[in-house]
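Taken together, the values in this text are just the output of simple stated rules run on the coordinates, not laboratory data. Only a predicted model underlies this, so the values are computations on that prediction, with no experimental measurement involved.
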Structure I
Amino acid sequence: MGTFGTDPFSSDGAMDFLEELAEQPPDGRAAELERLFLLVRNQPDLLGREFFPDEVVAAAAIVAATLPFGRQFSERLESLAENDLAPDVRLGAPAPRLASIAREALLFVAGPWQQGWVDDTDAAEARDTIAELSRVLAGGGLDELDHIWNEATDSGADGEMPEGTPPGIEHLASLLRVYNSAMSGGLGFALEVNEPFHVRRAINALRYFGLTETASFVEEALNGESPGDAFFAPVDHGIDPIGRAFRTKAAEFPTDFGRA
C-alpha cells in the first residue's frame, strides 16, 4: 500500500513528483511548475490522467516555500533533502509570479485531494494544509471574507449559529457543514452523519449561492433517487466553486454577511 499523508510531501505521488522535478535543471524547475499549473487551468478534465492532486499540492507547496510566510514548507523540503528522503528541489529564487496560478491549481484539486481521509483528525489536518498553502500563496494575510469563511466553518461544525447571525453566514455555515463531511467521506457519509434537516439547510444554501445543479443532485440523493458517488462531479467543477459563489454573493449582498 502506498504512503499517503496530510503533509504536502507525504504521499508516494508527491515524492515521485519531487524526483521528476529534480531531473530538470535548477533554472528550469519554475517553468516546469508553471507548465503543470497551466495544464490544470486549461485542461482540468485531465485530472487523474495527466496530473494528480498530490502532485499539484506538492508543486504549490514548492512555490509557497519561496514566499513570505512559507518558511515551514521550505524547512520541510530542506529536511527531506538532509535526510536523503527526497532531492532538494527548492527554487533558487522567490517565485511570486507563480503564486496566483499555483493557488488556482491548488484550489481546483483541493476537493479530490481531501477525499482520501475518513478519519476526522486526518481530514481536519488535510483541510488545514490546503488552507495554510492557500493563505501563503495569497500573500499570507486573511481578508474579511476569509475570516467570515473560517467562522462559518467553525459554526457549521458546531451545528449552532449565534442569535442574530446574518443570513448569508447562516447559509454558508449550513453548506460547509455538509460539504466538509462529503469531502471527508463522500456524499453518502455526509448524509449518514448529518441529520436530514441539516442536509436540507445545505440544499437551500446551495440554491442561495446559485449552485442549483448541485442542490438538485443533493436533494435527489437525500430522497434516495441518485447515487452519492457522483456528487463530486458537479460540486468540484472548476476552480473552488463554493468559494467563488460565496465571494460573488458577498459582493452583491454585503449586508447578508454583516458587511456595510
Structure II
Amino acid sequence: MLDKTPLDHILFLDIETVPEKSSFDELDTTTQQLWEHKSQYQRKEEFSAEEFYERAGIWAEFGKIICISVGYFTLQGSTRSFRLTTFHGEEEKILLDFKTLLNEHFNHSKNVLCAHNGKEFDFPYIARRMTIHGISLPHKLDLFGKKPWEIPHIDTMELWKFGDYKHFTSLKLMAHVLGIPSPKEDIDGSMVRVVYYEEKNLPRIVTYCELDVLTTAQVFLRLRNQPLLIDDEVKNVMNSSIQFKNTLVNHISTFKK
C-alpha cells in the first residue's frame, strides 16, 4: 500500500540539533542537576555529567534545533523534480517558519510528513521545542486523540523494520544496502556540535542536513521500487522562507483544492 500516497503529497524532512548551551558550565545549577539525573542511565560511571553534555542535543529538554531541511516532489506530466531548502537561524524563527510552511501548504488531509527515524526523533523533537517556545502545534504535529492510522507521518526506518520492533538501521546503512549512491558528506551527526559551536560553520551543517533529506527521499523511492532521482531532477531553493513559499505557490497550489 506504500505506493498509494502520491509523491507530491509528501514533505520529506530532517533536523539537526545541538546542546542548548555550548558547554555544561553555561547551564544554571538546576538544569545541571536535572541533566545529571536525566543522563545517569546512559553515561553510567564512564562519564561525568559535564563530559556527557556534548551529547545533550538528542534530548529536546536540553537541546535545540539549529536547522530544519525539507524537500518535496513536483510532478508535471512525466517530468518530476525534487526541491530542497532549509530553515535556519534562531530556533524560534525556524519553528515559526516551519509551522507556516505546514499550515499554508501541507495542511490538507492527504499531506504527510516523512523522515528517517522521524517518529522517534524528528517529529516529537520539533513538537517539544515548539511547546517549550509557546508555539501552538500545527495540525500535522498535533497527535492528541488521533488513531494510529490517522497519524500523517511516514518513517523510512519503521518501513524497513517490517514488524521487527527491536531493529534499528541508520539512514547511511539503509541507503548502502539498497544500492543508493552515498552523497559526499564531510561530517556526520556526531560532529554537528563541534562544527556549530567551535567552527561556527552552519552552512556546512545545512549541506549535511539537506543531503540526509535527499537520501531519505531516495530510500523512499527504492522502497516503492521507483527510479532514483538523478542530479538534474534535484533543485536547491535559496534558504529563504519567502522564496520557498513563492515556489510552493507556483508548484503545489493543487494541495488546497
Structure III
Amino acid sequence: KVGAPQPFVGVAPEVTFGAYRIFSCAGSGASDIIMQGVWSVSNAGLGALSTSVASFDNIAGSYQYFSYGEADHPYSFSQAWGKPLDLPASATLIPVFEKDGSLSDGCLQESYAGQNVTGKVVLVLGDTIRCKSGGRGAAAKAAGAAGMLVQSVPLGLNSLGGNPEFQMASIEAAAGAELLEAFKKNPVNTFKWPADKKSFRIEGGGSPSAFSSWGLDGDLRIKPDIAGPGGNILSTYPLDMGDYAILSGTSMSSPYVAGAHALLFNAHKKVLRG
C-alpha cells in the first residue's frame, strides 16, 4: 500500500493507469522484454506510453529542514531510513576531513581515524566514485556517529539509498559550505530538528538532473527532445516508511510526462488522431 491522503492530486487524477514490469530485480531489462511491454500497452488500448524520459530537478518545494548556526537548511532523508531525522538535540557537527584538508567522502572507516565522532553528526562529501550511501552510512555508524549529512555533488538534494539502521540525509552543496563556515566560528553549535516542513527554493532547480541523459547524441543532435520534473519530487512511498518521500529518478519524470500526454490526448483526441 502506498500513499496516505494528501490535499493535492497528481498530474492526471482520473486517468486509467496501467503498470507493466520490464526490469528485473537487478534493475535492467532485455530488449525483447521491453518490447513485449510496449505491445502489452498497445493491446490494452492505453493511449499513452512512457518508459523513460529525461529529467530536470524540481525548482522549489516543501521540505524537512534543520537549523544550525543562524540558518535553516532543507534536507532529504535516506530511503532506507524512510522518515524525518530524529537526532539528539545535544548532537554537534563534526566535518570529516582527508589528510589534505578537503572534505572526505566518508567511504572508509579509516576516514574517521583520529577523530572522535561518537554521538555526533558527521558532514561528508556525497561523491559516489568510491562508494554509495549504504557503505558510507555503515562506516560512520561503525565509527560511532549519531547521524550523517551528505553534501550533494554537484548541486541540489540527492536521493540516498542509505542504511535502515542509521540516520542520514542529503543536503545542498551550498548548505554544506555554510555548515563548514558556521562550524569554524563555533564548533559547539547544536542542531534543531523541527517536525514540520518549510518551503525552500532548491539550488540547481530547473536544470537537467545529474542522473539524466542530456547533451548531444552520437549524431551531434541536441537532446533530449522532451523532459519532465524528476529530481527531488514528493512521491508516494510505502505506508510503513512514511507514506510520502522526496525521490529522484526518471521513474519520477516518466509518469509525469505520461500523465500530461494523457490529458493532452483526452482534450484533443480528434486533432491528435488526425
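Can you tell which of I, II, III yields -0.54, -0.92, -1.07, -1.12 when log10 I(q)/I(0) by the Debye sum over Cα atoms at q = 0.21, 0.28, 0.31, 0.32 Å⁻¹, for residues 145-184 alone is derived from it?
Among I, II, III, the structure yielding -0.54, -0.92, -1.07, -1.12 for log10 I(q)/I(0) by the Debye sum over Cα atoms at q = 0.21, 0.28, 0.31, 0.32 Å⁻¹, for residues 145-184 alone is I.
Can you tell which of I, II, III yields -10500 when helix-only ellipticity at 222 nm (-39500 (n - 2.57) for each DSSP H run of 4 or more, over all residues; to 500) is derived from it?
Values: I: -20000; II: -10500; III: -6500.
Here the read-out was taken from II.
Figure out for me which of the structures I, II, III the number 15.8 belongs to, where Kirkwood radius over Cα pairs in Å, for residues 17-80 alone was derived from the coordinates.
III
Given 29 as the derived value for relative contact order in percent (Cα under 8 Å, 6 or more apart), which of the supplied structures I, II, III does it correspond to?
The correct label is III.
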